[in-house]
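Next come the structures, one after another.
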Structure 1
Amino acid sequence: MSRVIFPEWTQTLKKATRLLILGAPVYLVLLIAFGVSDGKAIRIGYQPDQPVPYSHALHAGELGIDCRYCHSTVERAAKAAIPPAATCMNCHASVRPESPLLLPVREAFAGVAPVRWVRVHDLPDYVYFNHSAHVTRGVGCEQCHGRIDRMVKVSQEAPLTMGWCLDCHRNPAPRLRRPEFVTVMGYKPAPGEGAQVMKELNLNPPTNCSTCHR
């Protein structure tokens with residue numbers, strides 16, 4: 001009579017384990033393939049409600065306010081900065097000062113509570129991105145953010161994936177303009193302008209992992 005070392009239920013477990021080991025790679029490949037093709041997975045079209053209905057179409061488009069007036073650190077820091085309530089009140093102390101839609105701004109300015117803006121373009125924590133390194137070298141705001149000057153409500157238009165970023169780093173010339181025009185929406189670079197900017201600024205964007213994963 002043979003001695004049973006392992007109970008019978010372990011045989012079922014062994015079969016399930018084999019199936020898992022063999023099927024996991026296939027599942028992972030399919031998950032990635034379908035995931036990257038789904039806009040929701042990479043937040044394309046993500047358009048959250050904000051505590052204040054700020055219209056870029058009005059401010060940046062119709063009124064022509066330069067991006068840097070509100071996003072004041074974009075040329076010298078990694079983050080573009082969200083404007084404090086004081087920046088808003090530079091105009092709205094006299095422009096629609098009693099509007100109920102602007103109450104959160106007035107309360108923030110008075111020190112009651114800050115405006116809780118909802119981030120739209122949100123890279124993973126393991127990705128490092130420096131705004132100043134891009135805008136000072138001729139990457140226009142609309143290259144990543146789209147025609148923000150037409151958006152009543154901001155949404156994400158670009159995938160912001162690793163492959164999308166690498167495509168630009170490997171061939172940046174078509175996406176470059178003279179740095180003084182980075183905030184101009186709808187800008188059409190002159191023929192060869194991107195290549196000339198690369199030459200003048202000695203640009204050679206890195207593609208090694210440590211550039212973005214630090």
Structure 2
Amino acid sequence: MSRNGKTTTEKKIVVCISGMAGTGKSTLAKKLAQKYGLRYYSGGDALKELAKDEGYNPSTRGWWESPEGLSFLKKRESNPQFDKTVDEKLLQYAQQGNVILDSWAMPWLLKTGFKIWLAASEEKRAWRIAKRDRISVEEARQVLREKEATTKAIYEKLYGFRLGEDFEPFHLILDTDNLDASEVFQVLCMVMDNIILKTENP
């Protein structure tokens with residue numbers, strides 16, 4: 001891939017960005033995809049499409065942390081087919097190459113690609129979500145804990161890993177607590193330019 005954002009045919013770039021809610025992974029993954037001319041696919045967006053088929057309305061901001069979003073999360077916990085369907089689709093996209101995947105499961109399921117984990121403390125993530133959804137920090141913290149306990153249970157049951165605790169698949173772990181979104185983006189661009197685009201996929 002050249003610096004002007006045009007992809008090359010001889011190399012298939014696969015980047016997976018992961019992190020708990022409130023780390024900014026979706027926004028940053030989209031920005032990177034746009035800058036480098038890569039396709040962007042989100043596991044969360046794909047799950048929202050399945051939620052629509054189940055009668056939910058996941059179009060509101062912060063839907064995953066809403067009562068309706070948490071209700072769908074419980075449905076996923078009792079029916080693993082939702083997540084299996086999405087993960088199979090993301091694996092197909094990864095095989096095509098030249099993609100950035102915004103996913104929790106892909107770092108463990110993919111055998112290739114560069115895998116990035118964006119880290120942040122619960123306090124910082126709760127503050128960011130409270131600001132985004134216009135709720136109190138305490139409310140945001142309680143919702144995060146409920147959501148993440150169920151999400152961790154889903155992936156441990158499906159694939160055997162502990163989300164947010166097992167970092168073995170990752171090539172880069174970036175602590176975002178003291179960085180704003182533009183600073184995190186600058187760091188990730190340096191990683192793209194100096195590591196990912198200069199070497200073959202691991």
Matching task: 1.17 is the computed value of Rg/Rh (Cα atoms, Kirkwood Rh). Pick the structure from 1, 2. 1
Computing FRET efficiency 1/(1 + (r/R0)^6) of positions 19 and 83 (r between Cβ atoms, R0 = 35 Å, to 0.05) gives 1.00 for which of 1, 2? 2
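Looking at structures 1, 2, which one was distance in nm of label points 7 Å out along Cα→Cβ at positions 99 and 155 calculated from, given that it came out as 2.2?
Numbers: 1: 2.2; 2: 1.7.
Computed on structure 1.
1.7 is what came out when distance in nm of label points 7 Å out along Cα→Cβ at positions 51 and 139 was calculated for one structure; which of 1, 2 is it?
On the way: 1: 3.0; 2: 1.7.
Comparing all candidates, it corresponds to 2.
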For relative contact order in percent (Cα under 8 Å, 6 or more apart), which of the structures 1, 2 scores highest? 2
Consider the structures 1, 2: one of them gives -15500 for helix-only ellipticity at 222 nm (-39500 (n - 2.57) for each DSSP H run of 4 or more, over all residues; to 500) as calculated from the coordinates. Say which. 2
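Upon calculation of mean count of other Cβ atoms within 10 Å over residues 107-114 from the atomic coordinates, which of the structures 1, 2 produces 18.6? Intermediate values should be presented prior to the final figure.
Details: 1: 13.1; 2: 18.6.
The structure behind it is 2.
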Once distance in nm of label points 7 Å out along Cα→Cβ at positions 115 and 163 is calculated for all of 1, 2, which comes out largest? 1
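To which of 1, 2 does the computed value 2.3 (distance in nm of label points 7 Å out along Cα→Cβ at positions 43 and 147) belong?
Details: 1: 2.3; 2: 1.5.
Structure 1 accounts for this read-out.
Since every read-out is calculated from the coordinates, none of them should be taken as a lab result. Values in this document were obtained by computation on a predicted structure and should not be read as measured data. Cβ atoms are built from the backbone, for glycine too; each structure is taken alone.
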